[in-house]
Structure P
Amino acid sequence: MRRAFALLLIVEGLSSALRFAARLPILMVYPPLTIAFIAARFLVAVQQFSAGWMVMSGRPPGPPIARCALLESAVLVTFELGFGFAPTNLFPAYRWWAVGWYWAYALTGLFVFRPERRL
């Protein structure tokens, strides 16, 4: 299950980074708050990709970084989609539904990457 979520983190990190790169040429048309959210999303995307890569490689810092990245991303999605602080092409009536589904995904990921208890 960890490898599946690690793959999801890698894909999500790459897709967010590609969206950031596509917005770079028109970044100056956005207000400063929106630019801050776009930059924060890029930083979280780098963290998601790194965490997914570390989990897939079996490195010990992977799961804690993955938990942080999932939580940070869920908070960002709440502000980006839910409150509309970042550009999106999602239909407005579905924004909070998407936020809810993303939180469900993030909380499941937090459960999957929970620390293992040793006896």
Structure Q
Amino acid sequence: MPSRGEVLVYCCRGEDVAVLREVCSKIGSALRIEPSRVEVAHATVARRPSAIFIGAGDRSLKNLDVINVIQAIRQDLPIIVIAEDDSLELERIARQKGIFYYLVQPIERAEVEAVLQDALRHEKA
């Protein structure tokens, strides 16, 4: 199966990474886990990913700050937030930053696959 681009992951839980890995494998995308904001910014420039998943929650709200950096580098990159809780405040902040999609844990394979497929179509548009 031909590669459909690389997907970056930043600050996501192990269970979420397992789902993302499975979906990426199924659709032919590579998955790359970035350990820090600096690495996310660097990979956004150097690797030209197709999408990025960012984990966030009340205790990890600062993870959303990296969205501004990513968008300054590449406004066209689909950013998907995976929230730890169903928090209206977290969702409001994420959506104000212009994200592509917002997921709440526990994430479901079918929804992740649909979102990622849409993000990959978005990339080609």
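Each reported figure results from applying straightforward, stated rules to the coordinates on display, with no laboratory input. Since the model is a prediction, treat every value here as computed from it, not as a measurement. Cβ atoms are built from the backbone, for glycine too; each structure is taken alone.
Brief remarks on what is shown
- When Rg and Dmax of the Cα atoms in Å is computed for each of P, Q, the one that comes out at 13.1, 40 is Q.
- Among P, Q, structure where helix-only ellipticity at 222 nm (-39500 (n - 2.57) for each DSSP H run of 4 or more, over all residues; to 500) as derived comes to -24000: P
- Here distance in nm of label points 7 Å out along Cα→Cβ at positions 19 and 35 is compared for structures P, Q. The highest value is that of Q.
- Given 19, 11, 5 for semi-axes √(5λ) of the Cα gyration tensor in Å, for residues 11-50 alone, calculated: source structure among P, Q: P
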